Structure I
């Protein structure tokens, strides 16, 4: 006979936006109530989290709201993030990865990436140290290049391929917008 109930361990959510201030105070307490104990926190705040000290301070604010959650923190890929920043991030024990946002494509992405080539030394260090590169996988709208909201993710695929070829051991994940269901 099958039991009437099942107990599952708490889940992990690897893409959360907890924001900051009053919004964070409202959202963060819902994590555990939703059955989640570990969250991978996105860094697109205002200003974005581009230093290890800023990430650590944000982590402390979140932990003050709910210390029972395990917060896996990320840096925002930005020119201020250097290979030395990546070493500091790894040593911190708080930063697990770096999130890349193409400039202007989503909330608080104005300071995002214009060219991935500029970050090759950062990716090399991330690959060496085992930090995860999280890619917001789309290209900014560009009428001259024929890029719009309908093909922005498909147009990003050559960039993804190039990064994989150059950094085959770089741990990477990516977020894509899911299309609406037909009908």
Structure II
């Protein structure tokens, strides 16, 4: 699907815009959930916003453009000491990001079902798949991904970055370990939505 980015300027603009919006919604969901659960940190840092520009990480955005499926935004700030139930609330904050991408994928699939303009259908399919992949990738239990806070009680170790790089580096016939792990689940969800 990356070939469409470089062959069709309209598709590139729409998909790049969709990537920025998906990252912004993902990180904003973390911030809104932290605020909802009693932590004013995201609000005080100006991160309680749907403006995707306050949530973008340049490297993470470039990685999405290069890989076509994986990347990240600025980590969403929160202070567990401000939460009523730090263990449970940290997991809820972490889950809010991937859940927002799944909801965005469902919403886009509904738009896809309504539209009959064939030139945009491929772009919508790509954006749906991108949001599913972002949600699933972020659920992997390796810090700093959301899954580490959901499944491992926010444990991180000195090897987390190395493990993360091993996950996204294409070593299996041009595919990354992350894509091999989540592709079957992603395809199943995509088949359900489309």
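Every number in this text was worked out from the coordinates using simple rules, so none of it is lab data. Being a predicted model, the structure only gives us computed values, none of them experimental. Cβ atoms are built from the backbone, for glycine too; each structure is taken alone.
Points worth noting:
- Structure responsible for -8500, with helix-only ellipticity at 222 nm (-39500 (n - 2.57) for each DSSP H run of 4 or more, over all residues; to 500) calculated and labels I, II on offer: I
- Computed 1.5 for distance in nm of label points 7 Å out along Cα→Cβ at positions 78 and 126 - originating structure among I, II: I
- Structures I, II, by distance in nm of label points 7 Å out along Cα→Cβ at positions 70 and 142: label with the highest value: I
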